[in-house]
Structure P
Amino acid sequence: MVARSTVYSGNAVTFSLSGITIESGRGEDTFLEISQQEDDFTYKAGLDGEGVWSENLNHYTLVTLTLMQTAAGNGVLSAVHNASKLVGGLPAPIFVEDRNGTSKMVSGAAMILKTPDETFAKEAGTTVWVIGVHSPERFVGGH
């Protein structure tokens with residue numbers, strides 16, 4: 001068996017909302033988190049040990065994007081969020097891809113949930129955007 005090596009780069013992760021790609025200004029540590037809110041299947045056991053699996057079709061997912069406080073992407077996301085609020089809530093397409101690997105997420109219905117909290121300190125910090133995603137298609141792959 002031949003050993004193979006792989007390369008991971010956070011700079012090879014594409015994040016796009018409303019057709020606009022945020023390519024720079026990523027936070028210093030975890031800058032993108034994708035978290036499905038409910039299990040795909042649940043299990044219920046009866047008193048006599050008989051059990052049943054139930055499929056859950058709710059795949060609502062939270063995407064948390066952390067940008068440096070000074071990143072131009074904050075202004076872009078503010079504009080997308082404000083435009084959505086002006087029309088009473090307008091879902092937008094979202095796309096995430098690891099270009100060095102095979103992980104991907106896509107949905108036609110994502111919304112920024114709120115204007116992010118802000119802090120101002122001696123040094124620049126980060127701004128955290130939380131995006132709700134309806135029924136994303138996801139593939140968690142490797143390299």
Structure Q
Amino acid sequence: MIEADWDHALGGMHAIAWEQGDPVGHASLVQRRLHHGGRWLRAGYVEAVAVRADRRRRGYGSALMAPLEEMIRRAYELGALGATEEGRALYLARGWRAWPGATWAMSAGGPVRTEEEDGHVLVLEAGAALDWSGSLTCDWRDGDAW
């Protein structure tokens with residue numbers, strides 16, 4: 001993890017899983033802007049999902065995601081996250097979908113293609129009409145765009 005990853009998880013809402021008074025998992029939901037279909041959408045972006053190694057595969061990931069997904073559905077036009085290979089199955093099982101189109105990041109010089117993120121950006125529908133054949137552009141930030 002780099003410092004920018006830590007910064008990405010700050011602010012917003014946090015879910016923490018506890019076991020006998022010890023924290024065993026964390027996830028955060030921050031607001032971002034994603035451009036799609038000619039307009040900027042208010043997105044609930046999931047960051048810093050982690051479960052302690054010796055507590056994985058016990059339902060903590062789902063328990064962390066459930067309240068964040070509820071917040072996305074109530075307060076945002078869509079949810080999004082950048083999935084790792086290790087976490088991908090959890091999100092897909094919960095109804096998240098891999099974005100099939102091109103991904104981009106907005107920079108000071110204009111949109112920059114983020115081909116390495118294609119297929120790794122997952123989206124949770126939450127009210128915005130989405131064209132699944134279109135592209136998705138995130139706002140700029142230090143570190144990983146997605």
Structure R
Amino acid sequence: MKAQKLIERHEGWRSKPYKDTTGHWTVGYGFNLETVKLPQNVGKQWLQFLIMKYSNELHNTYGWFSELDSSRQAALIDFYYNIGAGGFASFKNMIQAFENKNYNEAARQMLDSKWADQVGTRATDLAAIIRGDNHNGI
């Protein structure tokens with residue numbers, strides 16, 4: 001499309017938000033974050049991309065991750081998505097519990113954290129999945 005090529009050339013690509021020349025937060029090819037609404041289908045595509053990315057990172061970083069059932073993997077991907085790679089790595093006792101296949105202890109370590117206090121139900125849901133008590137429809 002000619003219009004797309006022109007816009008791409010004139011706007012350029014920015015993968016991180018920035019303030020444009022008028023002070024508006026913008027991202028991508030000049031998408032004004034204050035006026036452009038993110039379509040849900042685009043949000044779902046972005047989420048799927050991140051889930052695959054984080055799943056690969058967990059597989060490549062933690063050998064035991066591949067041995068988990070799909071529900072526990074999903075719970076850890078959710079946790080990783082929420083807390084980030086650095087935050088995840090800081091849960092050393094939880095990681096050790098996973099290495100030892102002690103899922104009750106891994107869940108306890110998740111719950112015994114500032115993160116759990118901050119996210120409430122998310123933490124209790126994920127801990128239940130890790131323990132194997134509840135798969136919450138996943």
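One table, with the values for the structure above:
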{"read-out": "For -6000 (helix-only ellipticity at 222 nm (-39500 (n - 2.57) for each DSSP H run of 4 or more, over all residues; to 500), calculated) the corresponding structure among P, Q, R", "value": "Q"}
{"read-out": "Answer label among P, Q, R for the case where distance in nm of label points 7 Å out along Cα→Cβ at positions 10 and 130, calculated from the coordinates, equals 2.1", "value": "P"}
{"read-out": "Given 42 for percent of Cα pairs over 24 Å apart, calculated: source structure among P, Q, R", "value": "P"}
{"read-out": "Which of P, Q, R leads on distance in nm of label points 7 Å out along Cα→Cβ at positions 106 and 122, largest value", "value": "P"}
{"read-out": "Comparison of P, Q, R by distance in nm of label points 7 Å out along Cα→Cβ at positions 26 and 42 - largest value held by", "value": "P"}
{"read-out": "Source structure (of P, Q, R) for relative contact order in percent (Cα under 8 Å, 6 or more apart), computed value 24", "value": "Q"}
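Coordinate-derived values only; no laboratory data. All values derive from a computational prediction rather than experimental measurement. Cβ atoms are built from the backbone, for glycine too; each structure is taken alone.
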